[in-house]
Structure P
Amino acid sequence: MKKVKVKGKNGAHNIRISRQATNESNWSEDLAIWKRISQISTEDSNVVKVVNDKGEVTFKYIELIGYTKAGKPKTKNNSEISDVMTTLAKKIANNNTFEYDITYENEVEFWMILDFLEWLLNANKKCQKFFCRNASRQSVDEDVQLETVRQYTNLHVEKPTNGQYTVANGEIQHKKEIKNKKFARSVDAYIPTLSAYGFLKYSGPVGSVTSVHQFNESISFIEETKKYCDKYQDDKIFYVQVDGGAGEEHLPEMLKLIGKQSNRIFAGNTEQVIDWLNSKK
C-alpha cells in the first residue's frame, strides 16, 4: 500500500520518506502473500499456467467464491496471488535459468516458484526487500507532490485521469480529441478555484536517460501552455512542479523559456509552487 508522508514543504524530502515507508509496507504485504503461496500444493488444480502467443507466462490462482442457485461453482481469479506468482516466474526466467535448467519464460513451472519461495522465505529482510514491489513504480512521487500542495495551500487539488486535460496546439482538450498528439502533455493536477493546471515530475539521478526525458517533457508542457496563453486571455494558469536534483537544476532554463508569460505560467520545486499558488488566491 502506498504511504504518503508530508513533513514540510520540501517535495524531494517528502518523496524520499514516502518511498521508504511504502517499500516497508510493500515488504510486509508481499511477505504475507509469499507465505500463502508457499502453502499451495503443486497438485492444486486452482493454479493455472497460461502462455500467450509471445511465449510470455502468466500464473493464475482461481478460487471458489460460492455457488449459483443451480448449484454450479462460482470462481474468481485471486489477482493478488496471481500477480505475485507471475512476477516470481518472470524473475526466475530472467535470472535463474541455469539453476532450473530452462531457457525460456514459458518453461517456468509452479514447482519452481515454490522452490524459489522456500529460499526467499528463509532469507533475511534485507534480501527479501529486493524482491518486493518498489515504490518508484507506484506513482508515489506524484501523490506526495499533490498532497504537499494541498496541505500548504488549503486548496482542493484534483488528480485528473490520464488525458482528461491535455494541453496541445493552443487548446485544453481530452487527449482522445487531439489530432496531433506529438507534443501533447497531459495535466497531472487541477485546482478548480484557481483554474490552475499542473504538470508534475520527480527527476532521477543527474545524467540518467529518465531525467533527460522528463526535462524534455517539462519543456514541452511549457511550450504548449505558452501557445494557449497567447491564444486566450482568460484566467487559466499553469505550473510545472519538479522535485529532485536533476530536475531542479533546469528550473532557470524553464523560467527563461516562460519569459513574458510569467504571470500565468510558473516552474519551480514543490515549495516554490506552493508559494506561487498562495500568491494567486
Structure Q
Amino acid sequence: MSESNLTEARPARYREVALKALARLSEGKTDAATLHRARTHLRRLHAYLELAGEDRPAASIARCVRRMSKVRTLQVLAHYLKTQDAPRSDRKAVRHRLRAARQKLARARVYATIERIVRRQALPSIPTDPVRLAELMQAARDAHVGALRRLTDEAGSKAGRRSLHRIRLLIKSIRYQEEWALGRPFAKPSLIRRLKHIQKVLGDYEDLVHFRKMARTMNLRSLPSITKTWHRARARARALPAHLVEHLGVTAGPRFRLVDGRHASGPAAR
C-alpha cells in the first residue's frame, strides 16, 4: 500500500473498529474485550486528531473515553481478584458493583451517545507528501520530548500519582501517533516497543491506585494484598521519570530527538 493510502486507511480503520465496538456495547454486549477495543481505538483516534492539530475534537474523544473508565476499572479489578484467588465475598462484591456501573451507563445510553459523537467527527486530512509527512512527524517528536522533559522534571525523584498519570497519558498519545507512522520510512518500531513497556509499567500502577481505593471503599478483604502489590508497582513507576527520555532514545545536538533503538545509547539500545 502506498504512503498516501496508508495515511487515509489507518485512521479510518481506527474509526470503524471503534464504531463496531460501540455498537456492540449499545446492544448490551459489554464484555471486557469489547470495551477495551472501543477505548483503545478511541485513544488512537484521539492521538491522530492531536497530530492533525484538531485539539477540540481530540478533547471531545478523550471525554468519551473517560465516561467508560469506571466500568473498565471494575472489569480489570474483577479479573485481578480472580487471578489472585481472592475471597469469594470480594469477587461477589466487585461483580455487584460492576453490574450496577454497567446498568448506569445503559440507562443513560452512554455508548449510543459516544457512537453518535464519533460518527459526527470527520477525520481531518494529513499531508500525504513524504517530505511533509516526515517533517510533521519530526515536529511532533520534538514537541513530545519537550513535554516529557517538563513532566519528568516536575515529577522529581518521588513522583506522585498525578504526575505519573500525566506522563502515562502523554506516553499513550506518543505511542499511538508513532503507530500511525508504521509502514513509512520514518517509522520507529523499536521506539513503539519501548513506549509499550513504559505504558504497561505506568498502567499497572494506575490500575492498582484505583484497586486500592475501591478495596477501601468496599471493605474488601483483599486490601492488604492489593496494598502490597501497589507499593511494588509504585516503586517501579517512580523509577521511570529520572531516565525516561534517555530510555526512549535521545541524540545529542541543538535539539533533542526521539530516535530509533539502533541509534540510541544506554540500556534501551541494547
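Given a computed value of -0.60, -0.70, -1.20 for log10 I(q)/I(0) by the Debye sum over Cα atoms at q = 0.09, 0.10, 0.17 Å⁻¹, which structure among P, Q does it belong to? Structure of origin is P.
Once mean count of other Cβ atoms within 10 Å over residues 68-75 is calculated for every structure in P, Q, which label goes with the largest value? Structure Q comes out on top. Computing helix-only ellipticity at 222 nm (-39500 (n - 2.57) for each DSSP H run of 4 or more, over all residues; to 500) across structures P, Q gives -25000 for structure Q. Matching task: 16 is the computed value of relative contact order in percent (Cα under 8 Å, 6 or more apart). Pick the structure from P, Q. Structure P accounts for this read-out. Among the shown structures P, Q, from which was the value 0.95 of FRET efficiency 1/(1 + (r/R0)^6) of positions 76 and 92 (r between Cβ atoms, R0 = 30 Å, to 0.05) calculated? Only one of P, Q returns 0.95 for FRET efficiency 1/(1 + (r/R0)^6) of positions 76 and 92 (r between Cβ atoms, R0 = 30 Å, to 0.05), namely Q.
Each value in this text was obtained by applying a stated rule to the coordinates, not by laboratory testing. Predicted model, so just to flag it, every value in this text is computed and none were measured. Cβ atoms are built from the backbone, for glycine too; each structure is taken alone.
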